[in-house]
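There are structures below to look over.
Derivation of every value follows stated rules applied to the coordinates shown; laboratory data play no part. Predicted model, so just to flag it, every value in this text is computed and none were measured. Cβ atoms are built from the backbone, for glycine too; each structure is taken alone.
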Structure P
Amino acid sequence: MADFAVTQFFEQGKSGWTETWYTSAAGHTQAAERWFAELSSPRIAMCGNNVKITALRVSDILIDRDSRLEGANLFAAQNPPADYPGLGVLVNIHSTPIYYRSQIFRGPPDDWILTDESGRPYPSATWRMKFDAFRARLVGHSWAIRVCDRGDLTNPASQIKTVADTGLGLLTITTTAAHNLTPGARIKIKGATGASAVGVWTKTPRGEYQVQDSTSATAFQIAEAVPPGYVYRGKGTVRKVIFRLAVIDDSTVREPRTRRAGRIFFVPAGRH
């Protein structure tokens, strides 16, 4: 079994967009077959009759450009037309207890987006019924979102002990226990603080970095510029950036949102 990204290409008039869901399967063909059998019908049923799913791209997430394209021509002929491509309904996708992902479902029929007395739009009961059918397939068939592993058991964070400026554009960071990092590893640092020579506080280092060198079991270096006379003030953790699939188990419908749509994907190719 391997993990696959299944990307759907939508078309509405002169605009287009994509949506991606993740699954484990024996191969590209099996992942595509799962999507057609489990997600295609309930997803297009949420769209207006002027919206089409024109193609599917299935990509092995561990092998760059290892993708297979499938043609499609799916549309919901019985539905009213959608308004404009930028309109969609914002939904929070859950993989409890710690992973959440925002997803805008574009293409709802114009008649299914209503307005309350204050002028605020909201999805109609019909749209919610269609979404509930789609959500049931996502949850019931173990479709997933891709997340950065933040599990304390599967990918524990290391406590930062010291941060020192080498003066060469590098920071040397030591941890209270073995960090198990190698050169080139992607990491995320949170909660560290420091100050310049004149006492101005800074949140450096913080964010994502690449390990430049691992100088010992408890020390490594990252590329980062800091103020002159930088002094580490304490706190902070470092965690390796490891992506994995988190199975969807719930969702929360929020409200309609607008966001600019792109152009039609005439040739859906390239990196996944």
Structure Q
Amino acid sequence: MLRIFDNPAALVAAYTAAGCPRTHNGDNTYWLGGTIDGALHDLRNGGNEKHVSAARALLDKIMPSLPASHVEAWSPDIAGAYPSVPDFLAGAPDCMRRRIRQESDSAPVHILINTVSSGGIPAADLTRRGVACLALAMALQATRGVRLYIAATLHGADTAGRTEYLVRVPSEPLSLAEACTILCDGAVTRGILYGLGRHENGFDGGWPRGASGAGITYMRGLAARAGMPEDTIILTPPSLGHGDDLPEMKRDPVAWVKARLAPFMPQD
């Protein structure tokens, strides 16, 4: 089954209405990094910017090295390459046309981030991953525009053996508080989404059938089924034994973000 939520509040509403069993009660720092009730409260109230400052600190190291997003355009000026005859006849002082660079109106970049993870990965590492992902989204928002989705790909008891959730994060402009909460708070995925998957489709703690680790081939198929473009940035889940970006994110998050941005930056 595939279910798409238009925003994090819709996910919270579905979880609450279903009366989902708690995967964990109280504060479980290692597994959740907080509490399910805390995550529900934050998402009901527009999110929490707890880790936005850390993402901004990464962004400060990244943005000066990036080219500005631009298109060539002709602008009125008192001097330039050629005159606008109607403006000249009207006596306009800025009747000349000069080539300038303006911010590009290119289509926003889609980002699909799988927030499921192997159980042996601590919540603190998931938060560090979330901060790097948030910095990536913020950088794209500043240069090109972004449409951010998170995915939870789980085992299911249906005939397909899969429970798939997508959550759209408000992105025009990007809601930093909601993006921060859904990317950095382990209780959103390990508490809310796991609990909903267990209630709706018998999630037993495993990966989708036939897709252990939910690798890139599987994730590209999910993106296509959700109608996302081919150039969508796809981040597979941190998965012990399957390979993912988490070690690189922890070792050098600035380099990781720059590498993901490079294909979408204009070339001078």
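Below is a table of values for the structure above.
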| quantity | calculated |
| --- | --- |
| Top of P, Q by relative contact order in percent (Cα under 8 Å, 6 or more apart), largest first | Q |
| Value 1.8, calculated as distance in nm of label points 7 Å out along Cα→Cβ at positions 110 and 174, assigned to which of P, Q | Q |
| Test item: distance in nm of label points 7 Å out along Cα→Cβ at positions 54 and 230 calculated as 4.7, pick one of P, Q | P |
| Structure responsible for -3500, with helix-only ellipticity at 222 nm (-39500 (n - 2.57) for each DSSP H run of 4 or more, over all residues; to 500) calculated and labels P, Q on offer | P |
| If Cα extents along the principal axes in Å is computed and equals 75, 35, 35, the structure in P, Q | Q |
| Among P, Q, which structure scores highest (criterion: FRET efficiency 1/(1 + (r/R0)^6) of positions 126 and 198 (r between Cβ atoms, R0 = 30 Å, to 0.05)) | Q |
| Comparison of P, Q - label where distance in nm of label points 7 Å out along Cα→Cβ at positions 62 and 134 is highest | P |
